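Have a look at these structures, which come just after this line.
Rule-based calculations on the coordinates, nothing more; no lab input. Since we're looking at a predicted model, the values are computed, not measured. Cβ atoms are built from the backbone, for glycine too; each structure is taken alone.
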Structure I
Amino acid sequence: MRTIRLCVVTALALFAFARIAAAEPLLIQIGHGPAGEEQLWLMKARPDITPNQGKIYNLEWHLFGGAEPRFKAFDAGDLDIATASGASALFAASKGVPFKLIASISMESTKGFNAHFMVREDSPIHGFADLKGKIMAVNAYKSGTELWERIAAVKGGLDPDKDVKFAVVGFPNMGNAVRSKLIDVGSFGGVFYYNENKQGGLRTIFTTKDIIPEDEELQMILTHQEFIDKHRAVVKAFLSDFVASTKWFTEHTKESREDLIKAQMVLLKPEEFLPSPEMYRKPSGKPSIADLEIQQDVLLKYGFQDTKVKVADYVDDTLVPQ
C-alpha cells in the first residue's frame, strides 16, 4: 500500500511539472551572497544538472555583498528568492520582515569545516579576555560573523558594545587587513582559511564551534509566501534542482569547483580554491526548525535579537523533495 501511495504521489508531481513545463518558463529574480553557497551557484555554472531549469523556470542572478542590502531588495519585492544566514534571517523576522525559509544551503557543524577567527602570529591576543580594546572584522553588521564575535567577547567577560570595536571588511580582504594591522581579528571560511593559513603569518584563536557547539544553519534560501502561493509547483521544481545540485556538488566537489571557476562564479585560482576544506551541506536541503530555535535562543541570550518569534511561522519545509 505504501509503494502504491508513493507511486501516486510521484505521478502527480510529474504531472504538475509537465503541465507547467508546457507554459513559458517563469523568470525568478534570485539574490545571493559571496560565500558558503557553492551548490547554489553551480545551478548557474552547470544548468545541465538541473533538469527543470530552462523548462519550468529561469534564474536571473543578483550578487549582494551583505545581508542588509539583500533583505532590503527582497522586502521591496525586487527579489523572488534570496539567500540569508540563519542568524540574519532570524534578526529580520524579529523586525517584522515577512518571509519563508525553504531550504538549507550550508551549516556550521562538526560534520564539516568550521570558520576560523585568526590574528597575527605576533598578536597579544591568546584568549577571549584579550579581545578588550581590539577591532574585529565582520562581513556585515547583524551577520553570523558579528554574532560569533560578540559571544567571544562575552565569554571573555567583556561588554561587546563598549570593550571591542567592529569593522566591516569583505571576506577576501580580511587577511591583508589583519596583517597590515587595520584590524586585530578576522573571520575565515574554508577557502579563505586555506589560503591565509598557507600564506602564513596568522594563527587561529577560536572557531565557530568554540563559540556555539550546536549545529547552526549557516546559509539558507528564503522566498515570499505570496510567491509560494502563486508558483508552488515552480518553487518545488527549483528546489528539486537545488537538491540535485547539492548531490552533484558533494559527489563531484573538485569538478564542481572547476566549473565554478570556469563560469567566473568564483574568482580564485585553482590552487587556491580546489584544495580548500568543505563545510557540511545537508543532502536533503531541508531547513531545520529545531536548529533555528536553538540559534534564536543564542541570539536572544546575547542581545543580538530583542524580540522572540515563532520560528515555525517562518519555515516551510514541505517544498524540498520529501
Structure II
Amino acid sequence: MTIEEYLAKYQPNAYQLFKNVLSKNIFFHAYLLSGPKGSSLNKIALFLAKSLLCENSIFACDNCSICKRVDELTYGDLLFFDAKNDPIKVDIIRDKIEGLFSQSASEKRGIKVYVINNIEYLSTQGLNVLLKFLEEPPNNTYAIFTSENEGGVLSTILSRCEIVRFKNIDKHNFLEMAKKEGFESQYFEYAALISNDYEEIKELCNDKNFNLVVDNLKELINRLIDKYSARFYLESTFLKIINSKEMAYYFYDLLIALLNETLNKTYVDQIVFSLIEPLVNILKSRIKDLNKVIISTIEDEYQIKNNINLNLLILHTFKAIVL
C-alpha cells in the first residue's frame, strides 16, 4: 500500500486537506503532523516533501528523478533530521537551517523544504533556535514536522504551525490483513500495539531485537507477582538485554502501550487484544497509581535522547511500578 493509498483509506481528513492545498498551491509554510506512536508520520512527512517538489502530479509520482532523490535524501534543497534516532546538536540545527534560508535554491524547482521527525525530542534550546526561523519564514521555504507527543512541543512552535492530527487505526484491521495475506507471527499483536503501519508491523515481527524485547518484557511482567523475583530477573537478565537505544525505545513503547491498555481495562473494561490480557491483569493488580506511572514512564522514555545510563533509567521506571 502506497502512502497516498494509506492516507485515502485510513486518514481521509488529512488526505483531503493535503490534496486541496497541493492542488491549489496554498501549502502553509509549516505543518506539524501529530499522531499516536507508529503512525508512519516520518513516511508521510517525506511523501509530502516529495509532493511539494514533484512536477508530475498533485501527489508525488514516486517515479521521477526528484522523487527518487528525495527518497535517497540527496535532493539539494531538502534538509532531513530525525530528532529521536539521531539527536541533533543546536549548532547543527542553526547552521544547516540558516544555510538553507540564506542560500539561493540549488535546484531548478526553486522550493526548499526541511523535515524534522519527532520534533518533541529536540531540546528546549533546539526548539527555540527553530522558532526563530518560523517567525519569519522565507519565501518558497517549507517546514514539515512530526510528533508522537504534541504536548512535548513548545506552544510557541505549535502556534506557528498548521497542525494535522492523525487518528488511531482499528488494530483488528491489521489482523484481517495478515489473515488474508497468510502472514503469521507470535509477535504480530505486540507489534500492532505500537504501530499503525501494516508494513512496519510485519517488519517488527521479523526484527530479532524487537522479538527479544517482547519475550523478556513478558517474562519480567509475569514475575511482578513476586517483586523479589522480578527484581532478580531485572538485574540479572533484563538489563543486559536492553543494551542499545533501539531496544530501549522498543521496551518503552511496548510498556507504555501495555500501561495504556491497563488503563482501558481499569476504566472501561476493554483491551485491544485478548493475547495481552494476562499481562494487563498483572499490571492492574500491581500498580497503585496507574496515571502517575504512565506519566513517569513517558518522561523516562524522553531521557533516552540524553544518553543517560539505560540501566539506571530502566531501574527508575520499574521502581515506580513495584512500589
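Miscellaneous remarks
- Of the structures I, II, the one that 28 was derived from, the read-out being relative contact order in percent (Cα under 8 Å, 6 or more apart): I
- Here Rg and Dmax of the Cα atoms in Å was derived from just one of the structures I, II, and that gives 20.3, 67; the source is I.
- Structures I, II, by mean count of other Cβ atoms within 10 Å over residues 24-31: label with the highest value: I
- Answer label among I, II for the case where helix-only ellipticity at 222 nm (-39500 (n - 2.57) for each DSSP H run of 4 or more, over all residues; to 500), calculated from the coordinates, equals -12500: I
- Origin of the value 1.8, where distance in nm of label points 7 Å out along Cα→Cβ at positions 112 and 144 was derived from one of I, II: II
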